[in-house]
Each structure stands twice: as structure tokens, then as C-alpha cells.
Structure 1
Amino acid sequence: YTMPRADNSPSIDFNYTEVPTTRNALGIKGAGEAGTIGATPAVANAVADALSIINADHIDMPFTPLKVWQAIQSAKNHALR
């Protein structure tokens with residue numbers, strides 16, 4: 001299957017409506033947050049994957065060094081039994 005390309009797509013008309021905010025002197029709103037949305041679950045999955053090797057319990061977010069350390073210690077204690 002071929003991937004659709006720009007020359008296969010219909011033309012699109014855009015309409016802009018500017019609604020400046022009064023919360024700052026520039027009248028601008030945030031727009032850079034979209035790039036960070038995927039990072040949180042990716043880090044959560046990485047931590048869970050790393051801890052699954054030692055059968056560590058689930059950790060609730062936000063992850064902190066203390067929570068991770070406690071999960072590791074708990075897994076060690078269960079392994080010693």
C-alpha cells in the first residue's frame with residue numbers, strides 16, 4: 001500500500017479566529033504543551049517495565065525516588081520469603 005501524499009489530498013481552507021488573552025501583556029496563550037503529553041506515559045511505562053524485572057508492585061504517579069526505592073525494597077522483601 002502506498003502512503004497518501006500531499007498531492008493526493010484535497011485542498012483545505014483554514015479560517016483563523018484570534019482571541020487574545022488578557023492574562024499576559026503579549027496576549028498569547030500556550031501552544032507548546034502538545035509535545036510533552038506523550039512523555040508522561042512513556043516514562044511511566046519505562047519505570048513499570050524496569051521494576052517488572054524484580055516483580056515490584058505497582059507505583060502510583062507521581063513517581064519519586066522514594067516511591068521507586070520503596071517498591072524495590074518491597075520486592076526484595078517478598079523475594080526473601
Structure 2
Amino acid sequence: MFIHIGNDLSVLKSSVTCVVNLETVSPSQKDVTEFINSEDEQGRLQYVTEEIPKSLVITDDKTYVCSLSANLLLNRLMSSESF
């Protein structure tokens with residue numbers, strides 16, 4: 001099954017390892033910034049939006065920067081209504 005993460009992009013539900021709520025992460029939390037920079041340097045970071053990012057969807061092979069809220073994405077993950 002797949003979940004929609006924004007802008008006509010869907011990912012395999014079973015590949016999602018983590019959803020990070022960027023709205024609760026402060027700029028002083030260096031671990032998150034270092035992780036994002038590392039993913040970008042490795043070519044694993046993909047922006048799903050040009051809007052203000054609200055969440056990260058971390059999968060087995062990529063990290064997606066999304067404008068959808070982490071709560072919405074988690075609800076989609078928990079729902080049986082995926083495609």
C-alpha cells in the first residue's frame with residue numbers, strides 16, 4: 001500500500017521508518033539539522049514542496065521534505081485507507 005505525501009507523490013507505506021514534525025523542532029536542535037544536511041549531501045533528500053516545510057518523511061532510501069503536517073501523515077500511515 002502507498003500513502004500520498006504531497007504534490008502527486010506517494011511512497012510505499014512499509015518503507016516509512018519515521019515522520020518528523022518540523023513545526024516542533026527548534027533551529028538549535030543540531031541533530032536534525034545535521035541529519036538533513038547529511039541526507040542532502042548523500043543525494044537522499046527530496047523536496048516535495050516549495051512551501052514552508054512542516055514534516056520530514058524518512059523512508060528506507062530517501063528523506064522527503066513535505067508541507068503536509070506530521071499528524072496528517074501519521075493518520076494516513078495508521079489508516080487502512082491507503083492505495
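Could you figure out which one of 1, 2 the value 1.4 for distance in nm of label points 7 Å out along Cα→Cβ at positions 1 and 57 was computed from?
Matching structure: 2.
As an exercise: volume of the Cα convex hull per residue in Å³, calculated from one structure in 1, 2, equals 87. Which structure is it?
Answer by label: 2.
Comparing structures 1, 2 by relative contact order in percent (Cα under 8 Å, 6 or more apart), which one has the largest value?
2
Starting from the value 12.4: which structure in 1, 2 was mean count of other Cβ atoms within 10 Å over residues 49-56 calculated from?
Checking each candidate, the match is 1.
Hey, helix-only ellipticity at 222 nm (-39500 (n - 2.57) for each DSSP H run of 4 or more, over all residues; to 500) derived from one of 1, 2 reads -7500; which structure?
Corresponding structure: 2.
Every number here is computed from the coordinates shown, using simple stated rules; none is lab data. This one's a predicted model, so the numbers in the text were calculated from it and none came from an experiment. Cβ atoms are built from the backbone, for glycine too; each structure is taken alone.
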